[in-house]
1. To which of I, II does the computed value 48, 34, 32 (Cα extents along the principal axes in Å) belong?
2. From I, II, which structure was distance in nm of label points 7 Å out along Cα→Cβ at positions 62 and 126 = 1.9 calculated on?
3. From which structure (I, II) was relative contact order in percent (Cα under 8 Å, 6 or more apart) calculated, if the value obtained is 15?
4. Of the structures labelled I, II, which one yields 2.7 when distance in nm of label points 7 Å out along Cα→Cβ at positions 118 and 134 is computed from its coordinates?
5. If helix-only ellipticity at 222 nm (-39500 (n - 2.57) for each DSSP H run of 4 or more, over all residues; to 500) computes to -500, which of I, II did it come from?
Structure I
């Protein structure tokens, strides 16, 4: 399913759970609420979108996730995430607030490239802490602007 050029007030699990793959392109999304969505079995692709609030605490993107060329305005709290059986790609985005990757366990590769982290991220931070992110099949991080190895949770 493809959703293009629309305004979305709130996008939540109920809106996408019956899809195998869903694309959102050139949309303005006020709020993506996937908090506590353990085992999201939808491959979710979001590109060229304006996102006011991205809420993904405890969301497991089992079949992958692509966030590409988007603007994200809020503090993103991605705690206890990962658990992906397919790759996650975060590319070409601008994050206007801190992006908190906290205690995430990535089972397949995650790529973080060509993004702007205005207030940074702890994607590669919190080393040697009990809540450091783990990468079973590895990670790719390149060409990002802003700190990607900060410690703490950005508050």
Structure II
């Protein structure tokens, strides 16, 4: 098995964005309890606000994950300022359902760590929905600490 991460091409951006917006909206609905209309609107708004120049947006790095030459996922990284330092922020690790469980998410996060080091950064941050146990387990296994927990209850 050969895994490669490469920069996304401009012609790949529209299809990626459509799939990522849908995935983000579904995650907010399933794991965040958000109604579909609100989740769809937030997903579109967030992507449009963050990726103002599509694949060429400064300080955002969109990658395609390939396994044996086939596209099996995506990794979206960005340089951000946290309250105390500049960090690499992981906006998305998305692996095709049929390719999950083969170490591709781990490979993407290991790539992110190398990328951060190349940028001279000493920290990676990300958000993950509380109900996304698979992702949370991967991040914990890679040494990530949970630094905040947001909780809610429907009445």
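Since every read-out is calculated from the coordinates, none of them should be taken as a lab result. Since the structure is predicted, the reported quantities are computational estimates derived from the model, not experimental observations. Cβ atoms are built from the backbone, for glycine too; each structure is taken alone.
1. II
2. Only structure II yields this read-out.
3. So the calculation was done on I.
4. Value 2.7 for distance in nm of label points 7 Å out along Cα→Cβ at positions 118 and 134 corresponds to II out of I, II.
5. On the way: I: -500; II: -12500.
Value -500 for helix-only ellipticity at 222 nm (-39500 (n - 2.57) for each DSSP H run of 4 or more, over all residues; to 500) corresponds to I out of I, II.
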